[in-house]
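Pasting the structures here.
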Structure P
Amino acid sequence: MDPISKFLVSYKIPIGAWGKAFFTFLTDNFNTVLRAFSNGLNFLLDGMVDGLLLLPPVLLIALIALLAYVLQRSKGLALAVFIGLLFILNQNLWKQTVETLVLVVAAAAASMAIGVPLGIWAAHKPKVYRIMLPVLDLMQTLPTFVYLIPVLTLFGLGNAPGLIVTIIFVIPTSVRLT
């Protein structure tokens, strides 16, 4: 190995130790706030799920199929949605489907609420977009589990960490398409 390479590898930058210290600091000092935020998100998400589960499943299926028809003006699509959701109900997967639907809709709404203003800002300020671009690339190319673990550490278990990670993954799309 040449002398320059030897010098460069002789001292390792302690990134792991810094990261551990940073997350220890966050969990020690902000655990109450982060868990309260997580509990609030879980309460909202669980409330939406429980509210949708109060409706008779066939009524909710009909409403979703009607929404599909209104949005796309396609009887075939509405019928396919109706039959597909009836199949999900038949397979006894209705509760899990409603939970997934609530998470996806909440993540999409939050991502749009954050991403569209950022996209407008970036469109009007090219410098801002140049700064945002590598961050957006990183948010989309990093495997989800890489930032799921720190989010789980900070926010605990439940639907809230999944929602936060999904929002992180989807925001770049809404920023770029604005």
Structure Q
Amino acid sequence: IGKALGTHRFMTFHPPISEAVLSAFPDADLLYGKPMPVGAARAALSEGNAAGSRVCWLIDTQERLGQYGALADELGVELRIAFEIDVGLHRGGFAEPEALSEALRALPAHKRLRCEGVMAYEAHAPHIPGLFGGPAKALAQASERAAAFVARLDADQRSILNIGGSKTALLHHGGAANEVSMG
């Protein structure tokens, strides 16, 4: 799929799959699609299987930001991170743009963490009944919310502006996102 689409970017959800992708594709750039417990990140990084600079770890809370900052210091490595943002699914992540701003203000205290961007997931959109505006309205609202979060990022923190899932990836045209995920 990556070859057909001309991309080397992958989203994975489990460390064993991530290790396999990184091994099979030497130029792979991987974004975790769910926040990993810091212990799982420590294990992957300590074993040398995470290919460090090719992995972007997902951060969903201030607490996890602190944990990953401490992990990076402990291991003496720089970690790429992206923030999970809530654009309507309410499964986790930073719920409001101001909460993301607070995390971004805390970032300089974690010298070994580098913000690559945000990941939004709007899997709820295709299931919104017409009575409530239907999928098109939900998708537009999710995109609008994503743009409000992206506006909080500095220009050098926008390499990953991920939105979309398998059911919505082909519905995005323009907007704040620079990549969609599908499987």
Structure R
Amino acid sequence: MEDANTAEEWMVKQSEMLERKYSRSEFSLEEGEQMLRELDEISELIKKYHSILMTLTERSSQISPLWQRGERTQRPISIVALADYTDITIREGDECILTDNSDLIHWNIRGPGGSEVLIPSVMFRILPPDARITTYLNRLHTNLEKLRRLWSQKHRMVRYNMVLNTMTQIR
């Protein structure tokens, strides 16, 4: 999630910079052309970070919510067996339901046959995705879209002000 944190910090800095640097309406034609070049560079970076976020979103679908192992469950959670368990018929890859994880060492689970039993927690993996990561990435996607809209607005305003300033110089 280091990449996601980096992306979030970058988006905040870019938003602040766009608001600060590209809100002027008075500038020369040369300054305007320089501003447009800089905005084009920012656009390329926005595309790069969009690609990074898409990759993170794809990868996040495979991340198990490890934090749930240590928090008491409020509702049944789907889990998968990591190995065969001989006391009852559970095979590697079987999907079960975690009904109580108040004991970190042993979990109360409902097996494929419907029977509830206490089994060592190390035998199971909580299925992905991690809802917290999904929520975080959705927020980043929303922030990136806001940044795109801000970039588009500033790009239009610089071009518009360049036309106005050129017309003023011609008169």
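The numbers here are math on the coordinates, done by the rules we state, and not lab data. These figures come from a predicted structure and were not determined experimentally. Cβ atoms are built from the backbone, for glycine too; each structure is taken alone.
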Out of P, Q, R, choose the structure whose coordinates give distance in nm of label points 7 Å out along Cα→Cβ at positions 10 and 34 equal to 3.8 when calculated. P
When distance in nm of label points 7 Å out along Cα→Cβ at positions 66 and 122 is calculated for each of the structures P, Q, R, which structure yields the highest value? P
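Work out which structure the value 1.76 belongs to, where Cα Rg over 2.2 N^0.38 Å, for residues 90-137 alone was derived from one of P, Q, R.
Corresponding structure: P.
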Hey, volume of the Cα convex hull per residue in Å³, for residues 58-97 alone derived from one of P, Q, R reads 52; which structure? P
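Could you tell me which structure in P, Q, R was used to calculate helix-only ellipticity at 222 nm (-39500 (n - 2.57) for each DSSP H run of 4 or more, over all residues; to 500) as -30500?
Going through each structure in turn, the value belongs to P.
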Comparison of P, Q, R by mean count of other Cβ atoms within 10 Å over residues 82-89 - largest value held by: Q
